[in-house]
1. Tell me which structure, out of 1, 2, 3, gives 13 once relative contact order in percent (Cα under 8 Å, 6 or more apart) is calculated.
2. Which one of 1, 2, 3 has P(r) over Cα pairs in 5 Å bins from 0, in percent, as calculated from the coordinates, equal to 2, 11, 17, 20, 15, 10, 9, 7, 5, 3, 1, 0?
Structure 1
Amino acid sequence: MSIASALPAVKDGGAIQRELETGLRSARASFERAENRAKNLPTSNAQSFASAVTVLGRDIRQELRAPGKAFDNLGDKYDNEQLNNATSNEPACNTISS
C-alpha cells in the first residue's frame, strides 16, 4: 500500500517514494512494538518501572536509528534540486529535518 496517492513528479520520484515509505513503515513498526511493550511495563514497583521505561526508551532510540539514517541518506542518494527546494520551503519538512 502506498502512503502517497501520486509519485513525486521529480527524477527518481518512484524510488524516492518507495524508500521513504519503507522507512516510515519501519518507524511505525518500532512504535507499535514499543506500545505493546509499554502495556506490559511493571507497575507494582517504582524502581522497576523506571528501569523498564529507561530500557524501553533506549530500545526505541536504537530501532529508530535505521529509518532515521535512511531518511538522511535520501537527500544524498537522490540529490534533486527541485525536491530539495520544495522540502526546504515547507515548514513541516524543516521540523522533521532539523
Structure 2
Amino acid sequence: MLDFFRMCFNFTTPATANLAGAAYGAYIIHPIFLDIFTGIFVRIYETANDDTIVFVGSNTTSTTELIDGEYWLWGGWAGLNCVTVCMSFLAAYLFRQYVPGAKKVL
C-alpha cells in the first residue's frame, strides 16, 4: 500500500503545500472544534429524538443508549470527523496567513 501511494501520489501542488503547512496547527487546535461540534451533535440528537444524552460527572463518555443507535452513532462520527478536520485545517491555514510570525511557529 505504501508503494502504491509513493508511486501514484508523490507530487506537490499549491493546495497540498498549504495543507502540509497547516497540518501542525490543525493538530494543535482540533480539540477546540471537536468539543464545539460534539456539543452541537448532542443538541441536534436530543432535539430530534426528545432524548437526553447523560455524561456522569466529568466523564467524556456516556452509557446512554441512542434511539436508532447505529445510524446516529456512525452518522455522527462521520459528520463530526469531516467537519472537525475541515474547520481545523481552515482555521490553521487562516491563522498562518494573517497572524504575523505564525508561519515560523506553526
Structure 3
Amino acid sequence: MSISVFVEPLDSGFRASCGQPLALSADASSRDEAIGLLRQKIEERLADGGEIVDLELSPRRGQLREWLNRNTETDDELFGEWEEAIADYRDSVERDVNAL
C-alpha cells in the first residue's frame, strides 16, 4: 500500500503529513527523519487494529449525465452529435421491443 505524503520545510527542520483518514504529521530535523517518524505513527495506528480499505460504490442513476453536464462544453459539435446518436439509439430500442 502507498499513500501520498506532504513534506514541507520548517524553520526547525521538516514536517511530513498525510490527510484523512489518518490525519497525522511528524516534525524532525531532516526530511528523511520526518518521513520515518510519520511512517512509525501510521504503522502504530495499523498495529492497534486500524485498517485502510477501499470502498467500491455503485454510481447513482443519472450520475454520468450530471458529470457530463458539469464537465463538457455544450457548444462542442462532436459532443452534440454523440448525444444525438445516443438519443436516436435509445428511441429505436424503445420503439422495437425485440431490438435487444
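Every number here is computed from the coordinates shown, using simple stated rules; none is lab data. Everything numeric here is computed off the predicted structure, so don't read it as measured data.
1. Numbers: 1: 32; 2: 40; 3: 13.
The structure behind it is 3.
2. Numbers: 1: 2, 11, 17, 20, 15, 10, 9, 7, 5, 3, 1, 0; 2: 2, 11, 15, 16, 14, 13, 10, 9, 7, 3, 0; 3: 2, 10, 12, 11, 9, 8, 7, 7, 9, 8, 8, 5, 3, 1, 0.
Traced to structure 1.
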